[in-house]
Structure 1
Amino acid sequence: MSTLRISLIEYLGVRRALGVKLREPGRMLQRFVDFAERAGATYITTELALQWATQPESTQAAQWANRLGMVRRFAQYCSATDPRTVVPPPDLLPYRQARSSPYIYRDEEVTRLILAARHLPSIIGLRPLTYSTLFGLYAVTGMRTNEPLQLDRDAVDLASGVLTIHGAKFGKSRYVPVHPSTQRALQRYATCRDRLCPNPQSPSFFLSERGTRLTEWSVRYTFVNLSRQIGLRQPGDSRGPRLLDFRHRLAINTLIGWYRRGIDVEKHLPELSTYLGHTHISDTYWYLTATPQLLRQALRRVEGGTRGHRP
C-alpha cells in the first residue's frame, strides 16, 4: 500500500472521528490517490493536484475548484508528516460560489402543497398521510431534508412533543420541540400509520407503503412533482423552490415575529441557531435573507431606537 493511500486512510479516519462524514470527498480523494499512483507520484505537488482537479476539461469551473480544495485540505494534513508535500495555493483556481436565491413560501403555498400530498395515489392509503405530514413538519420546524427521514419511533416523544435528532450534520444531536398542534398532527399520523401498516420492516417514524424508511431521493422526487402540479414550478423545470427553502422560511418568519413583538433579536438569535442545529451562529446568517418584510421590521426597530436617543 502506497504512502499516500495510508495517509488518506488516516486523514479520513481523523476527520470522521471529528464528526465530518466526508462521503463524496472520501470517494473523490480515493480517485486522486489512484491518479497519483498511476502517475508514479509518492507525494502531493501543486502540478499533480491541478492536473487531477481539472479533468475532464468539460467539467465546470466550480467543480474544478471544489476538487482542488479537497486535495488542498488533504495536502495540509500530509505536510505534517511528509515535508516534500506541497500545499496548492488557495487562489489557484478561484471560484466564488453563487448563492442560490432562496424561495420564501407563502402560507397558502404550504397549504396547497400539503393538500396536494393528501391526494397522492396510494394502494393502502399510507402514502398521502406520510407525505402531507412530512411536508407540514418541514414547514413548521425548518429541519434539514434528511432529518425527519432518519427519525425512528423512539426519537419522537409524542407525549411531550420533542423530536430527538441523532447524528445530524457534523455528527451533532439535538432536541427539536414542536408546537402542540404539530404534536397532535404527528400523533394522528402515528395512529393511522400503525393501523395501515401494522408490521413495518423499519423502526422509522415515517414509512413508505412497503413499511420501509423513506429515501431522500423519493421525497425530493415527490416534492418536485407536487410543486409542478400546484404551480410552484413549471412543467419540465429543473430548478425552483426547494425543500431546503423551508429552513429559510422558518428563520425569516421567526425573526419577523420577534421584531413585531419587540423582542431583542440579537440577544435571542443564538436560540434560533440552536433550534436549526447550527454549530456557529454565523451559519444561521446564511438563512436570514433580506426579505421586504424583514427589512421593514428592522427599519422600524432602528428608527424607533434613533428617536429614543435624540436630545
Structure 2
Amino acid sequence: MNSGFRDRLNIKIAEVEAVVREYSPKPMTEETLLCEAMNYSLLAGGKRLRPLLMLETYRFLGGSKEELVRPFAAALEMIHTYSLIHDDLPAMDNDDLRRGKPTNHKVYGEAVAILAGDGLLNLAAETVSKDFVHCETIDEYKRVGMAISALFSYSGADGMIGGQILDMLSEEGKKEKNEDFFLAMYDLKTGGLIKAAFVIGAILAGESGEEIASMERTGTSLGLVFQLQDDLLDIKGDEAKLGKPLHSDERNNKLTYLKLLGEAKALEIMEANYKSIYKNLENICHKNCSYDGFILEFLEYLKSRES
C-alpha cells in the first residue's frame, strides 16, 4: 500500500470517526452509566468499514448533499456495534476481548451490556428518523424513507439477525452445515450490513432499479469475501493486530466455510468475488467522472487486510 493511499485512508477514517462522534450518545439525565457503556463500544475505534463504504458509495454515484447520508453512516455503525456487544455475551459467543479491549459485559456486566446494545439500536432509529429535516423535495423524502426501510431490513430478521439465528441453530445441530448453509448465513449475518452500506449509499444518491441491484450484489460478494478473510485471520492472523485471540473456531470445535472448502478453494472463491465486485462498480463508474476513485483503491486494500 503506497503512502499516498494510506494518507487518504487515514483522512477518510478520521472523517467517519467525526460523523460517528457527532451522533454518539449524549447523557440526557444525571444517570450516565448507560451512555458510558454505549460509548465504550461505539467509540472504541475499529475499521469503520460499513459507514466508510456508505459514504464512498454515495460519492461514487454522484451524491452531493452529504447531510442526507451522514446520519445513516452513523446509524449503521451503531447497529454494527450493538450486534458486537450482544454477540460477545456469554449466551452467544462468550468473548472476553473486542478490538483489544475487554468486551462490554466484562466491564459493565451482562445486564448493562444488553441495555447498551438495545440503546444503540434505538438510537440508530432515532438518528435516521430525524434525517427528514434535511429533505427539501418529495424525491428526497422518498429516498430517505426507502433508506430507512433498507437499513432495518438488512439488519433485522431478514438480514443480520436472521444470519445470527442460523449460526446459533447450526451450533445446536439443528441446521446442516453444507455449502448452501454457509452461503446463506454469511449473506445474512456478515453481508447484511455491508449490503446496507452499498444500497443505502445508492438510494440516497438518487439511484434506482438496476444500479441498486448491482450495489446489492456488490455487498453480497464483499460480505462473503470479508467473512472468509475473517476465518483465515483466525487461523494465521496477528493477534496483536486483530485485538483478540486466534484459533477461536478451533477451540470451539466450530466448522466454518473455510474448513469445509479448504484454503485453496476459499482463495479461489474470494478472487472470483472480487472480480465480480470490480465489474459491478466499473459498469457504473461513468456516473460521476469527478470521483477520485477511492472506493476501488479501498477494496483493493481490503484484499490484504490484517485485522
Structure 3
Amino acid sequence: MREMPQSGPVDAAALPESVPDDEIPESIPAESKAIETSGATLHAVEAGPEDGKLLVLLHGFPEFWYGWHEAVVPLANAGYRVVVPDQRGYNLSAKPSAVRDYRIGELSRDVVDLIDAYDRETAAVAGHDWGAAVAWWLALHHEDRLSELVAVNVPHPTVFEEALRGSWDQRLKSWYMLAFQLPKLPEAVASAGNWRLATNALRDTSAPGTFTDEDLRRYRRAWNRDGAFEAMVNWYRAIVRDRPEPIKREVAVPTLVIWGAQDQFLARRLANESVDRCADGRLLAIEEASHWVVHEHPHRVAEAIADHADPLPPGARE
C-alpha cells in the first residue's frame, strides 16, 4: 500500500464552510469528512465498512454530493467504502477563484489525491455528467489508480469532441456550453427568481416527480453558497479555454457505460461510440430514463455498479 500522505481525511471542522446539521439526510448512515488534496479542501460524505473496497461517486452539474444520495445506502450495504465528494467549487468544498483551477487535469488530480487520502492503491470510480467526464480523464491518464470505471450519460472525451466538430445536432444540444463562456451573465440569469431557471431546467428535462421540493431546497442552498455557482460555471469556461486532448484514445480499465436513452443533452449514439473506445467495455441503456438516470433509477444504477465492480476488496474471499 502507498504511504498515507500528510494530507488526508481530516475533521469536518477544517472545511471551508460549516456543515449544516441536516447536510446528510437522517435515512443515510454516513458522515461528513474534509479531504485535503493538493489543490483544494473537499467536503465528502463517506459510508459503508471502513475495510470495504473504495468506491468514489462523482456528481455532475449543477449538483453536489447529494446527487448520489439514493445510491449511497445500497452500495454501502453491498460492502463498499463509499466516498462521495463535493467536487471543487461545489457546495461545501473549496472554491478557487481562477478559471484555470477548474481544468480537467486539476479535477482528476483531486480524485487521485482522494484515493491516496484513503491509503488505497486503487478505487472504483463512477461519475455522472461532469463527474463522468472527470472519471473518463482519470481512466485515460491515471489508469493504474482505477480498478473499474462507470460513466453515466457523458461520453468518452474524444467521442464528444468529434461529435461537437462534426454534428450540428450535438452542437445545438450543447448550446449552453457557449452561453456559459459569458462573464457574470450565466450566474445572474440562473439565480434570478430564487433560481427559477435552474430548478425548472432540472424538472423539465427529467421524468415527472424526479426532483422533489426537498431536493430543490438542497440544491438552492448549495448554489447560494458564496462563489459556488461561478465556480461551477468555471468548469465549462476552463474546458473551452484549455481544449485539452487525452494522451491516448483507448480506455484499458474495465468500463461500464450507463445511459438514459431519453437524454435531451447528448445524442444516444455517443454511448455506443464510447464503448467502442474501451478495451473492455459494455453498455447498459435504460430506455425510459433521461439524462438524470441516477435520480430516476438510483437502485438500478447502484445494482449495475455493484455487478460491474466487485465490492469485495482483494483477498477478501481468501
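Taken together, the values in this text are just the output of simple stated rules run on the coordinates, not laboratory data. Everything numeric here is computed off the predicted structure, so don't read it as measured data.
Quick one: helix-only ellipticity at 222 nm (-39500 (n - 2.57) for each DSSP H run of 4 or more, over all residues; to 500) came out at -11500 when computed from one of 1, 2, 3, so which one is it?
Derived from the structure labelled 3.
State the single structure among 1, 2, 3 that was used to calculate percent of Cα pairs over 23 Å apart, for residues 56-143 alone, giving 39.
2
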